[in-house]
1. Given that mean projected area of the Cα convex hull in nm², derived from a single structure, equals 30.0, which label among P, Q identifies that structure?
2. Have a look at P, Q and say which one yields 0.45 for FRET efficiency 1/(1 + (r/R0)^6) of positions 146 and 258 (r between Cβ atoms, R0 = 35 Å, to 0.05), as calculated.
3. Out of P, Q, choose the structure whose coordinates give mean count of other Cβ atoms within 10 Å over residues 186-193 equal to 25.9 when calculated.
4. Compute relative contact order in percent (Cα under 8 Å, 6 or more apart) for each of P, Q and report the one that scores greatest.
Structure P
Amino acid sequence: MSADIGLFGLGVMGQNLALNIAEKGFKIAVHNRSSGKVDTTVARAKKELKDQTLTGYKTMKDFVAAIRKPRAVIILVKAGKAVDLTIEKLVEHMEPGDIIVDGGNEWFPNTVRRGRDLEPKKILYIGMGVSGGEEGARNGPSMMPGGPEEAYKRIEPIVKKCAAQVDDGPCVTWIGPGGAGNYVKMVHNGIEYGDMQLIAEAYDLMKNVVEMSNDEIAATFDEWNKGELQSFLIEITAKIFTKKTEDGKDYVVDKILDKTGMKGTGRWTVQEGAEQSVPLSVVAAALEGRYLSGLLHERKQACKVLPGPKPPKLSFEKKEMISMIREAMYTAKICSYAQGMALIKKAGERFEWNLNLGEIARIWKGGCIIRAVFLDRIKKAFDANSKLASLLVDPSFCSDVVKGQEKLRTVVKTGIDFGISCPAFTAALNYYDSYRRERLPANLTQAQRDFFGAHTYERVDKPEGEYFHTAWTSAHISAAGSTYSLS
């Protein structure tokens, strides 16, 4: 068989993506470090597929030889050292013009490094974020490939057919050169952290302030999924609250330990926000929420000695409070996505990737974890103005956040009054309030920096870009005078 593409790494994601590719009519060669998974994948293909277009190989040499030239091989292994080892073995059998596609969640500088390392061998390298979990991999994920555009053209017919399909096309596009694909996938995951935290905080308020049952919460999320909050995460949340334990006596969600795991992409996103000087307060709040959940034993001791406020009587009717939580979540969600898209925009400018933010929002409409009806409006906002500074000032979203900010304030204040932490809601409100203000107290911070470190400052009554330093005390006096321009 002369395969159209190869896939190495037959874990859950790899198996499902391989079957997806084969089901779309492409011939695919598969290989894995342990041969047992090759046999398992071949057996699944025989059971699930009408046409046998998937073939397994037990050696790297035979696997690579089975793929038509220029060869394209997708690798789906654990990020980091495992990727480097796989590439090392692959290139022993590859030729100039061949392509390696890393489909894992990789830190984008590693993708850039690997691409450069492979240049002398004239092997092209793509970092391709794949979102949607095992279900997405099997039935249609959102894919974010970045690297040489000519390499993408080789795999484009395959990934377009295998991606999730929405009303305006497949959920895949060439993101840009270098590590652009992995970068966009990283920010996607950071936004995902924020979405999940906002949903968790809404649940916390519904359960511990409004005193709703799991069935009521399930019905509420199900109702929310019919409006502007319609999304995959809201949909699955409604289902989660209906699931009972094996004996039918309890709800599964109540039996799950309140300790959240993570794999690194949220942390990378916050780090990149710091590198690019872009505020990512909602993602940071979600990340810190996971860190605090990990302090489980400390929290168990702290709750015995650290009291909260005496909860007041809720001053809103149940239905009204639920409505306010919904509007607060939607407003906070706009702030969170505004931050994420601002980071992508800033990185695109810094690394000269020439990113299309409208197209990026489009490919998130299906297949991925943050897929939502809301993304179509983001696409339209950036299509209308590719230089849009923030979603908060897009006319459509601006109208929504102005309308919803009072509800967000009420929800945050209610959380404070009841001692229920709402870090993501609060972070979104603080971001909104900072972004909308013409003047912030940063003038004092800058004065302090100049006082202790002579870091200088600009003045409101002088041209932008002209810097000054003040001799704040007698110890600061210099020959140039007490206040002078450094321009």
Structure Q
Amino acid sequence: MGKDLDEIDVAWAWSAYEPTHSTSSGQAHSTSSGQVAQRPWSRRFAAHLYRRAGFSASWAQLQQSVDEGPAKTLDRLCNPPAVGGDADAGEFDRTAAALADRTVASGNPQQLSAGWLYRMVNTPDPLLEKLTLFWHGHFATSAAKVTNSSLMLDQNDLLRAGARGKFQDLVRQVSRDPAMLIYLDSTTNRRIHPNENYGRELMELFCLGVGNYSERDIKEVARAFTGWEVLGEKFHFNSAQHDTGPKTILGSTGNFDGDDAVRIILAQPAAPRFIARKLIRYFLFDEPAGANLPDEVVEPVARDLRENGFEIAAVVRRMLGSNLFFSDHAIGRKVRSPVDLGVGLLRALGMSTSLVKLSQGLSDLGQGLFFPPNVKGWDGGRTWINSATLLGRANLVRQTLQASETSFDKAGGSLATAADRAGAATPEQTVDWLRDLLLAVAPPEETRAQLARIAARADGGPADRGQRIAQVIHVMSALPEFQLE
């Protein structure tokens, strides 16, 4: 893929996607400039958009998107009904808040994951939760060290509130966040003995990337943040412990505090490029990533960030509506994270289940919400897949489908009735329905025929048919194609 991107027409790549007619075969074809030609808006493209801008879509949502077209679908995802302006959105928010209160009252940080999964599965604003998950991996903080459910939930709310806004505002707020201060030992950052942990990660992992600062800059940034601590579970500035001497940060000298340090760091040319690379990897493709992603592909996104005051919403919208996003450079070019797999299954099929059990299953697969492995967050991409997790993914799907707590009320009562509502009457149509819902990449024709034979074994009425459909989904979940999005 790296070579392909080196040859891509960048102006075309980041221009808005507009549906065009397909070739007679219905397949993509390359233009003289090397990029994949635009193709007509389809259920596959709608499903791709929902997977990346959320956690998959129901059959009804896909049908609505096919009828409305890409522009209206993107508008709906990027501009959902405001809470208070939509009855369903308001009810969801109240329910999620009540669930969060009960979670905090339990005092068990492990319960936080189930509460967040409720939001992901039921939210009328899936892009907001997808962005909140992005920032959770970016500003990674673990309840294993913080151990305070209230502080971890407060940070989650902070990330959600700032997810679409200006990056510099979010960095300033995270720098004051008690959970982050505890996690990176900023509570021990004193004038006499500055703690460098937060200053180092602020530049290396949050804003600039390796190679864009010096060890001296780390020491000076640490001095700027001295006295930023936690008192009574709230941020507190201890002026007696703040170093008021002059500091030189990335070439600028003055009596700087933490806000000044953030301002100087984000003024560096490397800052928008660093965030652009992470956003591109998160929303478009796993590889090439980081420094291997061609500069000319990154620069238009970085320029948008600079020119829009580091506002995330506008940049994400442009990315999700671009030719590059709807090309073969992006479709099926990401490995599904455990959260995308689990939440996507529930949203696509209208399922409800035990979210406590699901959260444990996702943790077993390597993505425990509120428990990232380290300050770098999850590596993602190919690291999600190995022989153990591949089997574990299929087992999680099977267990979720068969669990006594699982129901399909949102899909019309059962898998069989959901198939009927989608017009999937024959075994082949059933497989194609599930393919459109669950797969970014179609399996080989031989595999499709094998899945159809499994679906065809149902002969005992709707209940037996539902069990056969569940078996098809389970077998499908072990396919290489199921791991991609």
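1. P
2. Numbers: P: 0.45; Q: 0.95.
Label of the source structure: P.
3. P
4. Q
Each value in this text was obtained by applying a stated rule to the coordinates, not by laboratory testing. Remember, it's a predicted structure, so these values are computed and weren't measured experimentally. Cβ atoms are built from the backbone, for glycine too; each structure is taken alone.
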